[in-house]
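Derivation of every value follows stated rules applied to the coordinates shown; laboratory data play no part. As the structure is a prediction and not an experimental result, all values here were calculated from the model. Cβ atoms are built from the backbone, for glycine too; each structure is taken alone.
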Structure 1
Amino acid sequence: MPTAEGTRAVVTALLGNLTIAAFKYFAAFVSGSSSMLAEGHHSLADTTNQILLLIGIRRSKAVRTETHQFGTGKAQFFWSFIVSIVLFGVAGGLAFKGGLQKVLHPEPIERVGWTYLAIAIGILFDGLALRMAYRALRQRMAADGEESLVQAFKDCTDATVITVLMEDTLALVGLCLAGAGIAIAKATGWWAIDGYVSITIGLLLMVFALVLAFEVKSLLLGEGLPPRTIAKIRAAAQDEALVRSVLDVRTMVLGTEQTLVALEVTFEPTLSVARLEEVIDSIERRVSAIVPGARCYIEAESLRQPLHVTPRQPVGGS
C-alpha cells in the first residue's frame, strides 16, 4: 500500500490546490489575466487529480479476491494514468485555448495586487506539498541506500509520490512564469505576453502529462525492480550455505510496497525435505528484508533432477 508520507502529501496537495484554485480564479476574474486563469484551471485539475489519487490509494488497499488473486495494488497506477489524461485534456487544453484568445485579443490587466497575492499563496501551499513528497522520496532513498535523487525518482514505484512531485514542481514553475508575465505586461504595456505565458503553461502541462503517462504505463505493464535490487536479492539467496546457485530472479511491482519476487534456485541434492523447507523460509526472510511487502515464490530447480533426497527421520526412530 502507499507510504504514509505519500498519502499525507496527496491530502496536503488536495487541500492546498482547492484553496489555491479559489484564489486564482478570483484573481483572474478581477484582473483579467489569462495566465492567472490558466493557473486556476491548473489548480482545479490538480484538485481533481488528488481526489483520483485518493481513490486509487483506497482501491489499492482492497484484499485479494478470486478475480484478483494478488490484490488490487495496481489500481493506484490506473488512477494515476487517468490523472495524466485530465492534465493533458483539461488543464493543458484550457490554458492553451485561453492564452491563444488573449494573444489574439489582448486586454489590460487590472488589480495586479490580487494576482501577486494568489501567486504567493500558491507558492506557499505547493511548496509545502512538494516538501512532503520530497521527504517521502528521501525516505525511500535512505531505505534503498540510493544517493542519486534522479535515479531514486526514476526507480520510485509509489505513483502518489511520483505524481505529487511532478505536479507541484510544475505548479511552482507555472506560478513563477505567471508572475513574471504579469509583471512584464504591467511594466511595458505589452498585454499579449500574458497570453503567451498562458500558452506556455498549457504546453508544459501537456508535456508533463505525457511524461507521467509513460512513467505510469511502465508500472501498469508490470515493471520490475531496478537491477541493483535484483542483485541484492540474488546475493542474499546465494549466501545460504545449502544453495548451489541462483539461476534466475524475476520481479514485478504489484503496487506500492507490493512486489512479486520469483527465484529459480538449485539446492544441495542431499537436503532433507524438512531442511529444504527451512532454507526456503530463510531465503524468503532475506528477500523480505530487502523488499518490504514482497511475495516470494521459490522454484527448487534441483528437485527436477533425479537427485538423492534424504528422507526425514521418524521421531524416536532408530
Structure 2
Amino acid sequence: MELGVYQEHNVFTPLQDNSFFFHSHDFVQYSDELTNFCWSLENKEGQVEGRICFSKRGSMAVSLLKSSFGSFELGEGITEDQLSYFVDQMLHKLKVKGFEKVQIISFPEIYNINQFKTIDGVLSKFDFRTTEIYPNQYLPVNPQRNFFSLVKSEERRYLNRGKKLGFDFRRLDITSLPSAYDLIRNCRDDKGYKVSMTYKELEQTILKFPDNYFIFGLFYQGQMIASSVCIKINRNILYDFYHGDDLNFRKHSPVVPLLEGIHMYAQYENYQILDLGTSIEDGVFAFKKNLGAMVSEKVVFERCI
C-alpha cells in the first residue's frame, strides 16, 4: 500500500463530481477569522483518495468550525485499510503541530450511509469517543409523492387553512433577506435559541455563494409571515438551514406551508433529500415527525492525541 498524507497548500478540487458544499475549497477557506488547514491522502500515482480539513480552536483541532459538519471527504474506491492509514498519519501530524485534542463533526448518516459507517468504524478503532449523537431529521423527496401525503392530519389542516387564507410561497432574492432574517431571529429569540450567524455574516455568505444559498418566504396579503434560508449541499441534498415565522401568525403554523413550498421546489429541482436539521428538543422532533420526517444520526467524535 503506497500512500502518503500531505498538507494541502494550494486550491484543491472535489474528490467526486457530487461532493458536499461544506467540503469545497472555497467554503473551507472562506472565513478570515479561522485558521483552517487540510490534509489529503494520495496514492502512488498522486491521486487524492481522501481529505479532511480542520479549524484551530486553542489546543483542539476541529473538523470543522463555522460549518454544519466537517469529517472526511472520501473517494468512492477508498478502503477501510487506506482510511486507517490516513487517520494514523493525521493524528501524528496534528500532534507535531502541537494539538492535544481532535474533534470531528460528522455529516448526517443519510448523506452517504456507506462512508458514514466506514468512518465510524475506523474512528472507533482509533479510540475516538462518541461525545454527541444528534437525531437528524429529513424528508425523502420523491417526484411521485407530494408533501400533503407525507404529513399527519393536524398538519394537513394547516395546509388547507393556508390555502383558504391565500398564503403565497415565493423564492426570494437578497433584497428580501432583512425581512427574512428578522423573522428567523425573532422566532429563535422567542424560543430561547441564538442565531448562529449575524445578519452581516449571513448576507456576506449568501453573496459569496449565490448558487448554494436560497431564500424562501411565505406571504399573507403581501406580508412575509414565514421565511427560510436553505443550503444546497450537493445536487441531491437541500438543507433547511434556518426557518422562522411571525409570532402573530403562529396559530396558523405558517412553517408547515412554508416547508410544503420548499419540498415542492426540491421536487422540481430533482433533489432526493430535504434535510430538516438536528432536533435536540422533544417538541421540535415531534413537529418534524408529524411532517413525515425520517431520522438519521449526526455524530461528534473526540479523542486526545
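The table that follows gives values for the structure above.
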{"read-out": "Value -10000, calculated as helix-only ellipticity at 222 nm (-39500 (n - 2.57) for each DSSP H run of 4 or more, over all residues; to 500), assigned to which of 1, 2", "value": "2"}
{"read-out": "Origin of the derived value 14.2, 46 (Rg and Dmax of the Cα atoms in Å, for residues 216-279 alone; candidates 1, 2)", "value": "1"}
{"read-out": "Of the structures 1, 2, the one that 54, 16, 15 was derived from, the read-out being semi-axes √(5λ) of the Cα gyration tensor in Å", "value": "1"}
{"read-out": "Mean count of other Cβ atoms within 10 Å over residues 160-167 - structure with the largest value, from 1, 2", "value": "1"}
{"read-out": "Top of 1, 2 by distance in nm of label points 7 Å out along Cα→Cβ at positions 88 and 128, largest first", "value": "1"}
{"read-out": "Which of 1, 2 leads on FRET efficiency 1/(1 + (r/R0)^6) of positions 8 and 176 (r between Cβ atoms, R0 = 41 Å, to 0.05), largest value", "value": "1"}
{"read-out": "Computed 2.0 for distance in nm of label points 7 Å out along Cα→Cβ at positions 24 and 272 - originating structure among 1, 2", "value": "2"}
{"read-out": "Per Cα Rg over 2.2 N^0.38 Å, for residues 104-255 alone, the highest-valued of structures 1, 2", "value": "1"}
{"read-out": "Entry that produces 4.0 once distance in nm of label points 7 Å out along Cα→Cβ at positions 80 and 184 is calculated, selected from 1, 2", "value": "2"}
